Structure P
Amino acid sequence: VRGADANVFLQGLLTQDMNVLDTQNVTYGAMLTPQGKIDFDFLIWKQDDGYILECEATRADVLAERLSTFKLRRNVALNVQPIQVVTLWGNEDALKAFSYERDPRHQQIGCRKIFQQPIDKNELSAAIEVESDFYYRLLLQYGIPNGSRDIAIGEDTAADINLEKLNGVSYTKGCYMGQELTSRMHHRGLSKKGLYPVAITGTPLSPFTDIVSPEGNLIGEMRSSNGDMGLAMLRHDSLRAAARMGLVVPELQDDEDAA
């Protein structure tokens with residue numbers, strides 16, 4: 001997203017305050033439907049002449065098309081281009097050796113960098129390459145949605161996917177598309193469900209399968225999983241019911257252990 005009006009253009013569409021990029025190089029945010037439901041989530045990278053929205057590759061063309069409908073006469077250029085992303089995870093001393101940006105969603109998921117040109121392998125000579133499953137499990141562990149694998153597009157709200165906890169929404173910026181529902185749910189505490197990391201003790205449910213208690217009550221919906229780890233959209237008042245079904249919410253278990 002480039003051009004003289006790029007900042008103003010995105011400021012009126014995204015949940016994040018674009019002005020945070022005055023003091024940092026990357027932030028997290030989402031684009032909502034007019035009804036306040038999640039349409040896209042992405043990392044927003046500051047560039048010399050605009051911004052890069054790091055989104056799911058399979059939905060990049062759809063995002064560009066959606067943005068173009070709001071362009072009107074603004075001085076904004078939109079184009080889709082492939083990028084490569086490297087994520088580094090390790091102790092703080094090891095990460096300091098790389099000029100990477102801390103992932104803004106959670107302090108425990110490492111640093112990342114985007115490349116628009118082929119990656120210089122020498123830059124990563126001090127790092128050990130691991131399978132992508134390691135990163136996916138890291139996201140699951142900390143309750144971070146991985147795009148449409150974990151988000152019901154057009155159905156989930158910002159509160160549902162914990163956008164505030166992931167530093168992806170501003171409640172002090174001006175108006176943006178979908179703001180009314182987002183602000184109302186936040187200020188009135190209307191959220192009844194959310195994404196939770198779960199430890200799976202049985203056979204994982206298929207993604208977007210209803211989770212029904214033995215009593216026949218709908219308590220949530222499974223999202224993605226990897227082995228014994230997963231994400232589930234659960235009612236806040238149904239965590240113990242989920243645990244009885246083999247979906248153990250770590251934060252609930254921690255509370256019980258402390259008691």
Structure Q
Amino acid sequence: MNTALPESISDFAAVAAKRLARLGGPQAALRAETDDDIRDRARHALAELGAFDLDVRSGGDDLLAAAVLCQAAGATALPYPLVEELLATDGARLALVNPEAPRIDHGDLPGDWIAADIDGTRYRPGLSSRTDAKLGPFLVPATLSEPEGTVPAVDVELHLVLGSWRILGAAQQSLHITCEHVRSRVQFGKPLASFQAVQFAVADASVAVRGLEELAKFTICRPKSIPSQALSADALVLRLKAVDTARQVLRTSHQLLGALGFCDESDISV
């Protein structure tokens with residue numbers, strides 16, 4: 001079965017990957033923690049690619065283009081809330097939050113926000129300042145208003161799906177970095193890649209990433225005529241699979257890179 005994306009989408013994916021990589025990749029994301037100009041440049045790059053002209057709610061090629069753009073953003077650790085802005089309503093970015101511990105990624109950026117939980121309940125968030133934590137340096141704690149209606153179920157589904165494509169890009173890049181490392185790193189007189197245990201670990205991670213990619217394609221191409229409950233279930237399962245795969249791949253990456261994987265000099269640490 002041919003599961004390749006349309007040629008026009010693949011071409012756009014290649015262009016997007018090159019443009020976002022020019023920003024500097026994960027090392028630029030590190031610098032963005034103290035230099036807001038980098039986030040401005042990230043938004044400018046997205047605008048050049050036509051990101052904010054995409055109508056993701058219409059489906060079709062616009063949705064596929066948004067998916068591969070999110071994938072490229074994940075691969076480059078783009079320091080910008082792309083998914084949230086793609087799903088903006090009347091100029092207000094849409095953030096999915098846990099009402100018990102609400103936090104919004106890049107919530108300190110100028111502009112309005114709408115918050116929603118997994119059930120679609122809508123809130124007006126009150127945002128504080130960034131905590132500058134090592135894990136989640138762009139997360140901003142938020143307080144939520146009383147519920148103010150709901151957001152469309154399709155918006156929640158798209159948020160989960162596009163966020164999963166971003167995770168896919170990050171997992172693919174993590175696997176690529178790991179493969180390059182085990183091929184070039186020599187221990188006991190031979191490359192790490194020549195050890196059977198390393199080969200098995202990389203193979204397991206590769207299968208997991210490939211499975212996530214196929215599930216992501218399947219989910220985003222599901223016909224909208226199927227019951228809404230099935231679409232919601234598909235989106236949630238994809239996000240769970242994406243998180244599980246990312247955890248597995250990062251665990252493997254850190255095991256094989258050793259202490260290097262925890263140093264800022266390595267993109268894996270980002």
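FYI, it's all coordinate maths here, none of it is from the lab. Since the model is a prediction, treat every value here as computed from it, not as a measurement. Cβ atoms are built from the backbone, for glycine too; each structure is taken alone.
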Parent structure of the calculated result 0.80, given that FRET efficiency 1/(1 + (r/R0)^6) of positions 105 and 185 (r between Cβ atoms, R0 = 25 Å, to 0.05) is the read-out and P, Q the choices:
P
For which of the structures P, Q does the calculation of FRET efficiency 1/(1 + (r/R0)^6) of positions 97 and 177 (r between Cβ atoms, R0 = 41 Å, to 0.05) return 0.50?
P
Structures P, Q, by Kirkwood radius over Cα pairs in Å, for residues 113-200 alone: label with the highest value:
Q
Parent structure of the calculated result 57, 47, 32, given that Cα extents along the principal axes in Å is the read-out and P, Q the choices:
P
At a computed 12.6 (mean count of other Cβ atoms within 10 Å over residues 81-88), which of P, Q:
P
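Which of P, Q yields -5500 for helix-only ellipticity at 222 nm (-39500 (n - 2.57) for each DSSP H run of 4 or more, over all residues; to 500), as computed?
P
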